[in-house]
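Colleague: Multiple structures follow.
What follows draws every value from the coordinates through simple rules; no lab data is involved. Values in this document were obtained by computation on a predicted structure and should not be read as measured data. Cβ atoms are built from the backbone, for glycine too; each structure is taken alone.
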Structure P
Amino acid sequence: MSQLPLDLGHRTALSVGDFLVAPCNAEAHAWLGRWPDWPGPGSVIFGPAGCGKTHLAHLFAAAAGAVAIAAADLAIDDPPRLLDAAAAVVVEDCDGGGLDETALFHLINLARETGRFLLLTARQAPSRWTVALPDLRSRLLAMPALAIGAPDDQVLAAVLVKLFADRQIRVGEEVLAYLLGRMERSFAAAAALVERLDKAALAGRRAVTVPLAREVMG
């Protein structure tokens with residue numbers, strides 16, 4: 001008999017020790033570690049969904065004492081308030097839609113004038129963002145932009161282990177090998193797969209094993 005899995009949430013570990021530095025993210029990680037010795041007030045990190053941008057942004061915010069805001073929530077009156085509250089600001093998902101271009105332009109200019117710092121995150125490089133305001137585009141293209149790439153098998157295995165650990169689930173090497181041999185090669189796919197396995201395990205009161213993985217992956 002199965003039970004209805006209750007979505008009680010889980011803690012995603014976002015500390016320094018929980019971040020896995022690998023070839024796909026080493027350049028971005030090192031660049032953020034150079035703060036505050038940046039050549040200008042702003043930098044951009046970009047990469048596919050689930051690649052670790054938010055984790056890196058949390059690490060930067062902790063080091064720089066930054067406040068964070070979603071790009072879609074940034075309003076024209078926000079720049080002075082944000083930069084009065086902290087020495088740095090993280091603006092996440094800048095190419096996700098709903099961006100007030102004038103507000104971001106003023107935030108960049110005010111950061112430059114006041115000696116504050118900005119970290120922008122996105123899925124694509126700034127050169128590929130849909131930006132209508134020419135002055136904003138020129139500001140964005142002048143910023144260092146660091147890519148986070150797709151993971152190899154070693155990194156993806158470590159990510160799976162971390163995602164399971166965030167949900168307090170231990171899995172054997174045979175489960176990891178089975179998943180790696182059949183899953184989509186992306187961080188987002190890893191997160192979605194771990195969520196599906198967790199729900200299936202709760203519903204069936206079962207451990208996460210190869211037979212369960214086989215059923216879930218269909």
Structure Q
Amino acid sequence: MWSMFKKKTAMPAPGQALPGRADRMKVPPHHDVLGTPLEPPFPQGMELALFGLGCFWGAERKFWQVPGVYSTAVGYAAGQTANPSYEEVCTGMTGHNEVVRVVYDPSKVSYETLLKTFWESHDPTQGMRQGNDVGTQYRSGVYVHSADQRRLAEASRDAYQAALGKARYGRITTEILDAPEFYYAEDYHQQYLAKNPRGYCGLGGTGVACPVGLVKAAE
């Protein structure tokens with residue numbers, strides 16, 4: 001039993017991950033809440049953000065509720081297996097995280113506001129888990145699409161660490177990486193809590209507010 005638990009909370013070594021497949025997941029044509037496309041092309045001026053903060057059902061709902069967000073989709077990223085299935089990700093042998101891709105209008109919502117939503121919607125100090133959800137797929141992660149996003153993500157992490165420290169929380173374990181390839185999750189996972197209003201949501205924040213507006217993107 002202990003060896004199985006260790007395996008789920010440790011990333012697979014290079015060459016040990018499941019092989020995956022060449023075929024991409026079928027993607028529904030429209031967002032079940034916003035009515036917008038889940039796949040590009042997106043309207044001119046839209047930007048992408050990518051976050052992992054525990055079970056992606058509740059995480060996606062957090063972001064589709066943010067004004068200025070054009071579309072959201074759940075999927076898998078930051079692992080080794082090509083086009084994985086949900087069952088494969090749950091084995092811990094793909095290295096993937098459950099993530100939410102956010103398409104947003106920067107003229108209506110800032111990346112810093114999305115970061116605030118990210119930090120306040122989960123506990124980023126828990127390592128390879130989020131609450132009762134244990135495994136590599138539940139780790140905290142920010143996957144950046146530009147140098148400005150990285151700078152803002154790192155600044156917000158440091159500011160939130162200071163706030164968490166005052167509240168006697170431990171060190172943030174969030175990984176901040178260049179955005180890897182995003183693999184869409186299965187159709188039934190997309191906007192899951194809109195389709196299943198009483199469905200499971202394992203997210204729980206710390207109750208500590210995240211400061212915003214400390215760093216401005218480069219001109």
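Colleague: Can you say which of P, Q returns 16.4 when mean count of other Cβ atoms within 10 Å over residues 93-100 is computed?
Modeller: Computed on structure P.
Colleague: Continuing with the same structure: Assign the value 17.2, calculated as mean count of other Cβ atoms within 10 Å over residues 21-28, to the correct structure from P, Q.
Modeller: Of the options listed, only P reproduces it.
Colleague: Which of P, Q yields 0.98 for Cα Rg over 2.2 N^0.38 Å, as computed?
Modeller: Checking each candidate, the match is Q.
Colleague: Something else about it: Match the computed value 1.00 of FRET efficiency 1/(1 + (r/R0)^6) of positions 29 and 157 (r between Cβ atoms, R0 = 41 Å, to 0.05) to one of the structures P, Q, and report its label.
Modeller: Comparing all candidates, it corresponds to P.
Colleague: Output the label of whichever structure in P, Q has the greatest value of FRET efficiency 1/(1 + (r/R0)^6) of positions 133 and 165 (r between Cβ atoms, R0 = 25 Å, to 0.05).
Modeller: Structure Q gives the largest value of FRET efficiency 1/(1 + (r/R0)^6) of positions 133 and 165 (r between Cβ atoms, R0 = 25 Å, to 0.05) among P, Q.
Colleague: Work out the source of -13500 here, i.e. which of P, Q gives that when helix-only ellipticity at 222 nm (-39500 (n - 2.57) for each DSSP H run of 4 or more, over all residues; to 500) is computed.
Modeller: Computing helix-only ellipticity at 222 nm (-39500 (n - 2.57) for each DSSP H run of 4 or more, over all residues; to 500) on every structure in P, Q gives -13500 only for P.
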